[in-house]
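*Asks:* Below are structures written as C-alpha cells.
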Structure P
Amino acid sequence: MAKPTLDHPTLPLLKQRFAGVKLLATEFRGQTTLVVPKESVHDVLAFLRGDPGCSYEFLADVVGIDYLHYPAPQGALAAAAGRFAVVYNLASYSLGRRILVKTYLNPTLDTSGTEADPALHLPTVTDLWPGAEWPEREVFDMFGIRFDGHPDLRRILLWESYPAHPLRKDYPLRGCGERETYIVVDRDSA
C-alpha cells in the first residue's frame, strides 16, 4: 500500500522558504500539524502570518501539552519529540485554511520543583498576534513554559506566589498542601 502524501497547500511554501530547517509534517483526520524546532518557531510563525501565500491572520489558540509517561513516538517524530509541547492553532480565513504548528521542549531541571528551567523558554508571538497574550500567560501559569519578550508574563489563573505548575503530569493529584492551608470564607465572615 502506498504511503499517502500530505497535500496541504502551505507545506511547499514552507519547504521552499525554510530549506535548511528540519520541518516535519503530519496529518490526522484531515488536520495538518507542522513540527518545528524551537529555535525556528518564531521565524516560521512570522512567515505563516506575513506571506501572502499563507496569510494565517488568526491565532485561534496557544496550548501546552505534557507528554510525561506517553509512549515514545516512532519514526521521524522520535527525533523531534520532547517532554513538553506548545501548539499554535492557526487559521487563514482569507484562504480558508487551518494548520497546527507544534514545537517540543525538553526540561533540563527536575520539573516537580519550583525553579524556572532555562530550557523551557520560547519567544512570544504577541508581536505577530496580539491576542496571544492571554493564552501564553495560561501556558506559563499551568506548565511553567516562559515566553521571552511577552509584555506581561505573570500568572493568570493562580496567585503569583503559587509554588508549582498544576497541569504538569508530575504535579501531585492531591495538590501540594494548598487544600489543607486554604482558608474557607463563609457568608458570615466575609
Structure Q
Amino acid sequence: MAAIDHTALQSVKEAFSTCRLRATQFRGDTTLIVEPKDLHAVMAFLRDDPRCKYCFLADVGGVDYLNYPQAMPGRFAVVYVLRSFERDDCLTVKTFLNPSVPTDGAEADPALVVDSVTDLWPGAEWPEREVFDMFGVRFTGHPDLRRILTWEEFPAHPLRKDYPLRGRGERESYRVLDRTSS
C-alpha cells in the first residue's frame, strides 16, 4: 500500500496492522480492498477518524466477476464509494465474497454475507437492499432486508451473470398487448 499515494491509506494501515488490506489505484481512483470480517470496523474508522472523515456514503453496489478475464479474490464484490467533503477526497472500499452453494437459484448462501453499514450511514438501507435483491448478498444487522426491485417470491437474483438473459419463465404469464388491445 505504500506505493499508492492516498491520504487515508496510511491511517488505515496503522490502525488495522493485523488485518489483510490491499489497495489499488487506476486513473487516479483509489480502491481499498478489505476482508468481509473487517469491513464494518474499517468503514467505522474511515468515517470517525479525524485523519479520514469520510462523512458521506455516495454509493453501494454489487459486482459479479464470473468469467472475468483476470483472477479475482472472489466471485462477488460489494463496493462502497465514500466521500470526504472536508478534504474533497473520494475512496472506494471493496470486499470480495465467494459463494459456497450453486448460484443459479435463490437459495440463501451463508458465504454471501457482510455486515450492514446502515448504523454508520442510514442512507445505505436502500442500496444494500438492491444488492441483496439483485445479487443475493445478505447484510447482517440491516433493519429491513427484503427485496426492493423484484417481488418477494422471485426465484433468483437477476444481476448474477449465470442468470439467463431472457429470464426463467417470468414473462410467459404476461398478456401481450398490441395497439388494438389498449
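Any read-out appearing in this document is the output of simple, stated calculations on the displayed coordinates, not a laboratory observation. In this text, all values refer to a predicted model and were calculated from it rather than measured experimentally. Cβ atoms are built from the backbone, for glycine too; each structure is taken alone.
*Asks:* Can you tell which of P, Q yields 14.9 when mean count of other Cβ atoms within 10 Å over residues 63-70 is derived from it?
*Replies:* Values: P: 14.9; Q: 12.1.
It was calculated from structure P.
*Asks:* Figure out for me which of the structures P, Q the number 2.8 belongs to, where distance in nm of label points 7 Å out along Cα→Cβ at positions 71 and 159 was derived from the coordinates.
*Replies:* Details: P: 4.3; Q: 2.8.
It must be structure Q, since only it matches.
*Asks:* Suppose you compute distance in nm of label points 7 Å out along Cα→Cβ at positions 55 and 143 for every structure in P, Q: which one lands on 3.0? Each step should come with its number before you reach the end.
*Replies:* Values: P: 3.0; Q: 2.1.
Of the structures listed, the value fits P.
*Asks:* Which structure, out of P, Q, was mean projected area of the Cα convex hull in nm² derived from, given a value of 13.6?
*Replies:* Details: P: 14.4; Q: 13.6.
It traces back to Q.
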